[in-house]
Structure 1
Amino acid sequence: MIEKTTDFTKAFHADKLSLILIGLVTFVTLSVGSFSVRYLKGDRRQKGFFLNLAALVIAVFLMVCADNIFLLLASWTISNILLARLMLHKGEWKAAKQSSILALKNFALGFAFLAAALIILYRITGETSIQAILIKPIGFKWSVACGVLILLAAMSQSAIWPFHRWLTSSLNSPTPVSAIMHAGLVNGGGFLFVRFAPMLANEPLILNVIFIAGIATALLGTLWKLMQSDVKRMLACSTMGQMGFMIAQCGLGLFPAAVAHLCWHGLFKAYLFLASGSAAKEKRLDLDYPPSFKDFSMALVCGVLAAYMFSVASGKHLLVADTTLFLTFLSMIAGTQFVLPVIRGHAKAKLLLAVAASVFAGAFYGLNVRIIELMLEPLKILVPQPLNILHFIAAVLLLISWLSMLFLRLRGRRSYPGWLLFQYVQMLNASQPHPKTITANRNEYQF
């Protein structure tokens with residue numbers, strides 16, 4: 001009996017990564033649960049919702065603590081099935097049923113990719129323990145094959161293009177389900193990358209592919225977000241873009257930074273979904289774009305200051321010659337964008353406030369990354385890569401996209417080229433939910 005208990009405990013490995021994610025999931029679940037008590041008051045399926053939510057949380061806890069590959073695969077699968085059940089809160093609603101089916105098809109594809117990768121690793125190493133597998137030599141060919149399969153599994157879970165349709169089609173789910181989905185299970189791809197980081201970090205080719213997939217999704221999701229008129233569709237496209245940035249950080253070898261991004265995005269997105277019902281009452285601000293050259297210049301100086309504070313707080317050199325520089329570059333853009341609304345139209349009067357805001361934002365982000373790095377240091381998953389042409393191309397694309405968003409404003413009525421209108425419609429259509437998951441007629445919704 002004692003031997004059986006010992007063997008059972010060997011299936012788990014509760015490290016700092018597990019504890020971080022357990023803390024995140026617990027806090028988000030308590031917040032969503034508190035909201036759901038009021039949101040679902042009087043709902044005839046309220047009890048079933050909370051039972052499924054509790055089971056989902058237990059499955060996620062098992063997943064993040066799993067060391068046995070079969071336990072990881074089983075908990076990964078069960079958690080996705082339970083998420084699909086939560087999405088199908090009203091089974092008689094055709095649109096909700098189609099959303100659940102679409103999600104299950106996507107998750108089944110991800111299951112196949114992950115199962116294939118884990119079976120290959122088991123056949124090569126003869127180990128069922130993830131920690132044992134990660135220290136075994138695998139060989140270039142099989143390492144690349146498993147890396148690609150893990151990448152595909154992570155892409156399907158985190159709604160990375162072209163596996164995004166299930167997420168943008170899940171918007172008829174109850175608001176608490178959307179919150180737990182966008183703040184929780186959609187981050188599964190990032191968890192998978194970080195768990196297998198020691199193996200992936202040894203193959204720069206795989207990291208480059210991960211980086212390309214992440215940046216492409218980040219740009220696409222952000223562009224689609226700007227094209228939406230519906231609040232929840234905007235949030236879904238925003239999640240897609242943020243997952244792209246998280247995956248890109250994994251591709252840079254900055255796995256602790258990806259975990260920090262995962263945590264803060266989860267908290268922020270859960271809040272946005274739970275508060276989405278009041279969005280119609282919010283006061284809309286006129287951003288008065290494009291900004292004046294004077295305002296932009298001052299904001300850019302503050303952005304550079306934010307990047308400097310990020311480098312100081314995170315313990316990194318400002319101009320280090322590896323992929324850490326890419327993260328510092330993103331901090332500069334984020335810092336500039338952060339203070340631009342503060343400075344706009346009041347550059348001199350609010351310059352001191354903008355400087356303080358940029359210092360705080362850069363230091364806060366850098367300190368968060370540094371704390372996560374220190375916590376995950378025993379895992380040895382901070383592996384910055386040498387800069388290459390792909391990183392510079394991505395930086396230029398991000399810069400051009402950002403400046404275009406700020407300064408390209410077409411005012412007044414004018415005729416647009418046919419090719420431009422065609423591309424706009426194509427992009428807008430690609431960002432929409434699957435037609436079967438949309439309720440075109442109110443009578444089709446069964447209360």
Structure 2
Amino acid sequence: MKKTVFALVLSFAATHAWAQTAAPVKAQTAKAQTLQLAPKPLPALDKLLQEYTAANRVPGAIALIAQDGKIIYRKAIGLDDVATKKPLREDAILRIASQTKAITSVGVMMLYDDGKLQLDDPISKYLPAFRNPRVLATFNAQDSTYTTVPARSEVTIRQLLTHTSGISYPVIGTKEARAIYAKARIPSGIGTPGGTLAEAMNALGPLPLLHQPGEQFTYGLSVDVLGRLIEVVSGQSLDAFLRTRLFEPLAMRDTYFYLPTEKQSRLAVLYTEDASKKTVKMPPQGGMSPDYPKAKGTYFSGGAGLSSTIDDYAAFLQMLLNEGEYRGQRLLKPATVRLMTSNQIGEVNQGENKFGLGFSLTTSKTAAQTGLSEGSYEWGGIFGTTYWVDPKAKIVALLYTQKYPNTTGGDLAGKFKRLVRQAVIEPQAATVK
């Protein structure tokens with residue numbers, strides 16, 4: 001196994017119980033529903049997950065579907081530990097990697113609602129290291145030297161939220177960014193528990209952008225920059241801010257950058273593939289351990305650092321579907337949620353999708369391909385986690401596995417999306433007609 005495999009993590013009671021964690025509220029409206037268990041038989045989904053886990057294409061998978069605030073499907077199928085035959089539990093804690101981005105983006109928008117910042121503010125207003133940005137002009141691959149030209153404008157908070165800032169990624173970014181960031185020792189943000197956001201972002205700020213701000217979509221460390229923005233504006237660490245402003249109000253009791261000792265036994269095993277494509281446990285590589293969530297870390301990556309349960313993240317998504325309200329508490333204004341889930345990149349494209357403030361947005365073209373309704377918003381994590389919210393069908397859906405890379409089961413998420421549409425959305429539409 002090549003030592004870089006683990007570094008490529010950045011690209012993408014058994015009921016928890018929803019009824020127990022939900023605080024008493026007054027009248028629940030359609031826009032403020034708190035998730036409750038109301039299971040339905042969905043044999044096609046059972047069959048799909050059983051096929052993939054039985055063949056060890058993925059050792060185990062957890063799936064959750066909620067509609068109209070009711071959890072109609074919630075199952076863990078397969079194994080957590082293949083060697084010991086330990087079953088995967090529904091309350092297992094998994095590395096959600098880039099699913100952290102939506103949470104950090106919501107944190108920024110909470111400060112926006114508080115009147116603490118504006119979306120078109122230059123980031124340098126809060127983080128001076130990003131003042132007077134420059135854009136890469138030429139790059140010498142032999143020694144990683146480069147020349148730059150002045151950026152035509154400052155990088156804005158909106159551009160960071162939409163990945164149009166020109167900031168790329170270490171390890172999985174462009175070849176130029178990989179070399180430049182490596183020389184400057186910019187952390188990838190996951191499996192790198194040492195140091196602080198302040199130190200890393202101060203080092204990142206003076207480095208060249210890959211393109212003029214706002215001109216194209218470049219997936220990168222933009223949301224780590226936003227994590228540092230939250231720290232500066234709020235006066236708290238990113239960890240403390242998210243805990244007090246999001247995790248505690250949403251009863252997200254199992255979501256952490258670094259797991260407390262008493263919860264570490266619930267961290268799911270992380271798998272990879274050997275040279276023959278056989279599924280094996282991911283070994284420590286390059287000084288980084290797959291058990292990084294068990295570290296006593298100080299680096300809070302806003303772009304990829306969190307681990308969580310499928311239940312916790314479903315509550316977060318239901319809050320968004322409720323237009324900012326959950327458990328009788330308003331976390332975001334309805335207009336702010338609508339802003340986050342509408343096209344914010346204009347004529348720029350993110351693949352065949354558009355992009356909001358933290359989410360990929362399904363277009364009419366991709367709706368036909370994926371089975372999601374136009375206007376659905378989604379993202380995922382590189383270890384095999386994915387989610388989407390379908391406002392038209394009032395659905396929150398998640399599928400979690402823990403394997404990277406995954407050539408034998410990487411198509412599971414796509415099949416799962418199409419089956420959810422066939423099993424849940426289309427029968428409902430036929431009944432309404």
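One of 1, 2 was used to compute mean count of other Cβ atoms within 10 Å over residues 317-324, and the result was 23.6. Which label is that? Source structure: 2. Work out the source of -7000 here, i.e. which of 1, 2 gives that when helix-only ellipticity at 222 nm (-39500 (n - 2.57) for each DSSP H run of 4 or more, over all residues; to 500) is computed. Working through the options, I get structure 2. As an exercise: mean count of other Cβ atoms within 10 Å over residues 93-100, calculated from one structure in 1, 2, equals 20.1. Which structure is it? Traced to structure 1.
Here the criterion is mean count of other Cβ atoms within 10 Å over residues 141-148, and among 1, 2 the highest value is seen for 1. Taking 0.97 as the value of Rg/Rh (Cα atoms, Kirkwood Rh) derived from one of the structures shown (1, 2), identify that structure. Label of the originating structure: 1. Computing mean count of other Cβ atoms within 10 Å over residues 77-84 gives 16.4 for which of 1, 2? It was calculated from structure 2.
Readers should treat all values here as calculations from the given coordinates under stated rules, not as data from a laboratory. Worth saying up front: this structure is predicted, and the values here are computed from it rather than measured. Cβ atoms are built from the backbone, for glycine too; each structure is taken alone.
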